[in-house]
Structure 1
Amino acid sequence: MLLSLQAMTDENIQLPIAAINSNTKIKVGAVSYLNTKPLIYGFEKGMLQDEIELVIDHPGNIADALLQGSIDIGLVPVAIIPEMKSHFIISDYCIAADGEVATVCLFSEVPLEQIETVLLDYQSRTSVMLVQYLFKFYWKLQPVFVNAATDFIQHIKGTTAAVVIGDRAFAQRIVSAYCFDLSQAWKNHTGLPFVFAAWVSNKPLSYRFIQAFNEANKTGITQLNEVIQQNPYSVFDLRKYYTQYIQYKLDDKKRAGLKLFLEWCTDSMPEKLTQMH
């Protein structure tokens with residue numbers, strides 16, 4: 001049974017229930033990309049170390065772990081929310097963009113109208129749904145969508161394009177002739193920001209824990225100098241990325257964008273355009 005989108009309301013963000021045994025560490029999954037570093041900086045510095053076990057992997061695997069119940073909280077692709085039996089968006093922080101995001105793009109060697117096949121990044125859940133939404137409702141084109149294998153980037157050639165997400169997109173921006181930023185396209189079409197990932201739990205958690213979790217998230221956002229020093233990167237200016245592209249606060253406009261996207265994801269589930277892995 002799918003949970004109503006009302007699960008995104010404030011009453012579900014902070015629940016006064018301790019659902020996990022106090023002697024058991026809460027398993028928290030986060031993605032391994034650079035855009036996550038500010039959000040997990042506090043955890044890596046020891047905040048909540050006695051209460052959580054941090055698991056790092058790519059988005060698709062973190063999503064599977066949350067769905068299967070092998071972790072309790074995940075910074076997960078929001079497209080999996082309609083698949084969850086119950087869900088709770090527990091944090092005031094997320095990974096979003098209000099316009100260009102830089103690291104979620106459709107790369108091609110030909111203009112958009114000439115693309116015949118789109119390879120879908122195996123690490124993604126949200127972005128591969130987003131690109132299909134955009135082709136159907138914004139670009140109004142009908143390429144063939146193909147679930148990609150691990151070596152898919154080398155197959156971006158001719159009329160075959162690909163969705164590439166995360167740190168690999170920085171390098172691909174230099175290589176490909178055409179780069180279509182999916183967040184910018186969403187903004188152009190809807191006028192709203194786009195939320196790629198949110199902290200979601202599969203069970204209710206206590207007020208005290210959620211407040212401490214938010215503080216840990218906030219720590220890296222307010223200490224970007226330290227985050228950047230800890231993660232040297234030469235391909236792209238991380239300060240610019242963290243302050244001009246990525247937005248971390250889950251505000252009302254982002255919730256509106258998230259609600260719109262999830263409504264479409266929920267409606268499309270019985271007839272998914274492509275079976276996601």
Structure 2
Amino acid sequence: MDDDYETVLPRLKPFVNNRLLALERCPDGMRGECFFQKEAPTTLPNGTRTKLIHHQSHAVHYVVGGSLETQIALVNLGCIAVHVWQSCADHPHQPDWLVFDLDPSSGKFSDAAKAGHLVKAGLDALGVASFPKTSGSRGLRVFLPIRIGPDYDEVLSLAEEFGRRLAAAHPDALTVEQRIKFRADRVYLDPFRNVFGATVVAPYSVRWLDKAPFSRPLRWADVEPSVIPSSFNLGNCEKCLAGPEPWHEFFDSRQSLTEAAKGPSRI
């Protein structure tokens with residue numbers, strides 16, 4: 001897998017560079033058990049960059065991503081997926097993107113894809129640029145690049161308000177109900193990736209799943225119910241990486257969350 005991440009790093013790096021990581025370690029490989037670890041392992045090579053973050057009851061030295069050496073060292077420790085914060089090491093309390101996690105109760109990506117276009121339409125109504133990617137499994141993640149400023153509480157508040165209004169506008173398709181038994185067949189619009197310390201699988205990360213799929217960025221035009229997320233995997237990663245970056249405008253599209261917060265009533 002070292003060679004695979006070396007191949008994909010040019011696409012992966014912008015989304016992990018200077019960003020805090022949580023480690024999902026799978027010492028026995030794709031078919032073994034995995035566990036999460038936040039504290040940087042003491043066995044990492046000398047010079048591996050870390051950042052001390054104080055939580056309410058404890059402090060953690062997080063690994064900071066971005067270098068090939070760090071990525072390969074993590075792979076050698078059994079880290080298959082790359083889980084990143086929504087903020088960078090330089091401003092850990094201020095996210096620079098907002099994430100909506102679309103989780104289909106049916107287990108079908110086709111439902112997530114349909115819901116994704118409802119989310120896009122709602123964000124378009126606010127004049128907000130958004131970027132979709134597969135989770136690598138059944139879900140869809142929608143990213144909004146934002147200007148640094150608001151803290152996690154403010155970002156979460158906007159995500160929750162948007163989700164409530166959008167679910168109210170499409171009650172048969174979307175829900176913000178956290179309790180699974182009350183979701184029926186609707187797609188859960190999860191805002192809670194936007195919490196201090198929460199993570200999301202990075203674009204171009206490999207997942208610990210059958211066929212080793214990538215979490216692949218898409219253009220909105222390519223978010224179709226017929227998409228099979230596992231078709232983007234380690235076996236054809238070079239083919240998947242051919243062509244232009246679907247999110248080539250992502251980092252040039254940072255937008256004011258303050259302005260977006262004025263608009264949920266327009267949904």
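Summary of values
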read-out: With relative contact order in percent (Cα under 8 Å, 6 or more apart) derived as 30, matching label from 1, 2; value: 1
read-out: When volume of the Cα convex hull per residue in Å³, for residues 105-184 alone is computed for each of 1, 2, the largest belongs to; value: 2
read-out: Top of 1, 2 by distance in nm of label points 7 Å out along Cα→Cβ at positions 49 and 169, largest first; value: 2
read-out: For 0.95 (FRET efficiency 1/(1 + (r/R0)^6) of positions 81 and 241 (r between Cβ atoms, R0 = 30 Å, to 0.05), calculated) the corresponding structure among 1, 2; value: 2
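Here, each number is a calculation from the coordinates, and none is a lab measurement. Computed from a predicted structure; not experimentally measured. Cβ atoms are built from the backbone, for glycine too; each structure is taken alone.
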